[in-house]
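Input: structures, listed below.
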Structure P
Amino acid sequence: MRLVANLGLAIVDSGPLIAALDPAETQHRRCAELLSTGLRVFIPTLVVTEVCYFLSQRPGPIAEARFVASLMDEDVWAPSHDDWPRIAELIQQYADFPLGVVDASVVALAERLEIDAIVTLDRRHFSAIRPRHCEHFRLLPE
């Protein structure tokens, strides 16, 4: 999967990537279309790990391998040294969800890059989070 650049910027969460890559997912078409529209997405490395885990279970290792091979053309970002304390703070602040490390890494990267759009199927969590750099996240697909 190659995501085309420059219709906007967003951080992508695991759910839409999994759905776009697995035709059996109910949101497959919607996510695949969104991710091929020209939206430039940044993928946190912890999202990559979560996507690989789910793809290895279903549809299987071949889909996981295709996804990993496609990453050479994508903007994959590891947490910076300063992101780790923010990730921990978010996990603690939103412990009632609970907000896990992967979702917290999405927020931390969005804050670091000052991007207000998140591509996610997890509207419950991401609509409740109050980022430092903007009033709220724009959640895609709308």
Structure Q
Amino acid sequence: MKVTRSVVNDLLPLYQAGEASEDSRALVEEFLSGNPDFQREVLERAALADSIPPQTLLSPGPNVEKSALERTRRYLRARIVMLSLAIACWLIPFSFAFDGHGLRWILWRDNPGLAFSFIAWSVIFAAAHTFLGWRLRRGGMRR
């Protein structure tokens, strides 16, 4: 198998971290000794990487996981509230009572406009519940 520049590029991070096996290390060193231009390029990249402070490369900041967990919990709580409100608003127009004449739909008979508004609010709350679920799955939770 012919060793190409891309194979050596793939092995370089392991080689530079000192985690490459003996065979891989020998392969990289042999390739670099035969290609002085590529060796110079590798040394320049290593010097550039050493000049960048480590906290610049990986700077997630403290408590990143904790804040992400708290945001997720807030979204989940909001989803539960939206679903609860959607169910409640959907069921209120269908409330009924038993009287001497049998079953009676209270809100539909007494105030159908209010019954329809409760159903409209239930649709709005269900849409908010769906939207929050979409945001959670998408991972686009921003403050």
Structure R
Amino acid sequence: MNANDATLTELATAQTGSRVTDNTPNAPASCSFDLVMEAVAGSALGSSGAPYTLTISAIDLTAVSQPWPPQTLHQAFDAASGWQLSGTGPDYQCTQTFPIAVPGGGPDGPLAGHTLQCVASLVSRGAQIASIIHSAPFVLV
């Protein structure tokens, strides 16, 4: 990887407390799930402390709407935001888990049976670094 670049590499839904990708993450009867994001950064950037904005949003593909407001997180390329040296080289990696509460509760709630998809973007100050990724579609039960 370029020493001054960063890329979002994975965005997946999982049952709360798990890291295993699940396309029905709130099954069998939960009103929440986890969104797991992975990213990599080059050796110069990964511990630079450079600020960026991480935005996470969801799209209800069934209703063609936004089921909840996006999360906007102001972070930096540093250990406090989860960046650490990769075990395989000079680059940095970051894995973060975001708990997502399903609006209206879980089973039989207003989103039950809807297909959704999450989107995340990382944009540095000045937009010199920008990366976007989306999850696989998933169904809420």
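Bear in mind these aren't lab numbers, they're just calculated from the coordinates by the rules spelled out. What you are looking at is a predicted structure, and each value in this text was computed from that prediction instead of being measured. Cβ atoms are built from the backbone, for glycine too; each structure is taken alone.
If you rank structures P, Q, R by relative contact order in percent (Cα under 8 Å, 6 or more apart), which sits at the top with the largest value?
Values: P: 27; Q: 19; R: 31.
Going through P, Q, R one by one, relative contact order in percent (Cα under 8 Å, 6 or more apart) peaks for structure R.
To test your reading of the models, identify which of P, Q, R gives 12.1 for mean count of other Cβ atoms within 10 Å over residues 12-19 when calculated. Mind dumping the intermediate values first?
Details: P: 25.0; Q: 12.1; R: 16.2.
Checking each candidate, the match is Q.
Where does the value 0 come from, among P, Q, R, when helix-only ellipticity at 222 nm (-39500 (n - 2.57) for each DSSP H run of 4 or more, over all residues; to 500) is the thing being computed? List each step's numbers first, then the result.
Working: P: -14000; Q: -24500; R: 0.
Derived from the structure labelled R.
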Which of P, Q, R yields 30, 15, 11 for semi-axes √(5λ) of the Cα gyration tensor in Å, as computed? R
If distance in nm of label points 7 Å out along Cα→Cβ at positions 44 and 132 is calculated from each of P, Q, R, which structure is the one that comes out at 1.4? P
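Of the structures labelled P, Q, R, which one yields 3.8 when distance in nm of label points 7 Å out along Cα→Cβ at positions 76 and 108 is computed from its coordinates?
Working: P: 1.8; Q: 3.8; R: 4.9.
Only structure Q yields this read-out.
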